[in-house]
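Here, each number is a calculation from the coordinates, and none is a lab measurement. All figures in this text were calculated on a predicted structure; none of them were measured in a lab. Cβ atoms are built from the backbone, for glycine too; each structure is taken alone.
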Structure I
Amino acid sequence: MKILFLCTANSCRSILSEALFNHLAPASVRAYSAGSEPKGFVHPLTLEALGRAGVACDGLFSKPIEAHAELQPNVVITVCDKAAGEACPVFFGPALRAHWGLEDPSEVSGSDVESAAAFDATVGRIKSRIQAFLALPFDQLNADTLKAELTRIGSL
């Protein structure tokens with residue numbers, strides 16, 4: 001199974017989702033990420049938060065959606081807090097689509113401690129959602145039920 005996490009900048013939330021998913025998931029399930037308008041770099045606090053969570057950062061980089069043109073994911077999940085109303089100009093065939101909106105931790109203004117706390121809170125929220133996703137009984141779910149579960153998980 002292939003999961004694609006999309007966000008506008010592909011520097012924080014989608015990168016965190018990709019790294020955490022691949023850290024928690026079995027080898028038969030793989031996550032990827034991309035952005036509709038990628039910044040071209042991974043936010044430094046993203047890498048620091050992953051390090052604090054014990055998640056490897058090797059190979060993470062900001063990339064455009066076109067980098068995955070041949071991916072054919074099973075599931076596409078948008079993670080921008082505003083992405084539900086944003087036009088995502090990508091169609092990945094029959095992939096199930098879900099929205100797991102997350103506030104952008106890089107937009108938190110305040111001290112270094114407050115910024116780090118925002119990233120850590122985002123990591124915690126993503127981790128909870130991924131654990132719920134991985135606990136699903138996939139062999140017992142049809143596409144409609146899986147879609148409903150993805151929507152439910154996005155509200156956690």
Structure II
Amino acid sequence: MTILIDRVSVSTPELEAFLAAHLRDMEPTAPPESRHALDMTSLLAPGVRLFAATADGALAGTGALAALQPGHEELKSMRTAPAMRGRGVASAILAALLDDARSRGVERISLETGAADWFWPAHRLYAKAGFDECEPFGSYADDPHSLFLTMRLTD
């Protein structure tokens with residue numbers, strides 16, 4: 001399987017459906033005020049860098065980086081197509097996003113993810129990559145449905 005990751009600058013029907021499924025997946029995990037996934041319009045807004053992974057030509061995953069403040073960005077919209085889970089897509093996307101951030105001089109990446117058991121695969125992915133638990137950042141507030149993680153990209 002060949003995974004290619006490219007920056008996305010325009011919406012497509014396939015990508016819109018993929019990200020709408022992401023939002024639907026989040027619905028049962030927490031109340032609306034505790035779900036922080038971005039919609040397609042927000043992912044294409046200035047200050048956000050959306051990436052899509054394809055595997056053998058099919059959309060396999062997404063991930064984005066959103067500017068918080070100079071040198072600090074937030075990881076958003078990490079999703080792997082259900083049929084592609086466990087095949088290295090999320091690891092490849094995360095590595096590409098971290099490389100992109102490093103190449104632009106970003107010093108810190110933070111993220112919010114769900115705290116429910118459904119998110120354990122994501123928790124393991126982020127821990128393996130070097131993310132550590134942190135306090136809420138940006139406009140987030142402490143929330144029992146959220147886990148906040150951060151990673152310094154520079155020493």
Relative contact order in percent (Cα under 8 Å, 6 or more apart) - structure with the largest value, from I, II: I
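Work out which structure the value -11500 belongs to, where helix-only ellipticity at 222 nm (-39500 (n - 2.57) for each DSSP H run of 4 or more, over all residues; to 500) was derived from one of I, II. Let's see the in-between values first.
Details: I: -11500; II: -8500.
Structure I accounts for this read-out.
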Source structure (of I, II) for mean count of other Cβ atoms within 10 Å over residues 2-9, computed value 13.0: II
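Tell me which structure, out of I, II, gives 1.4 once distance in nm of label points 7 Å out along Cα→Cβ at positions 10 and 42 is calculated.
Values: I: 1.4; II: 2.5.
It traces back to I.
Who wins on FRET efficiency 1/(1 + (r/R0)^6) of positions 18 and 114 (r between Cβ atoms, R0 = 25 Å, to 0.05) among I, II, i.e. which is largest?
Working: I: 0.50; II: 0.85.
Largest one: structure II.
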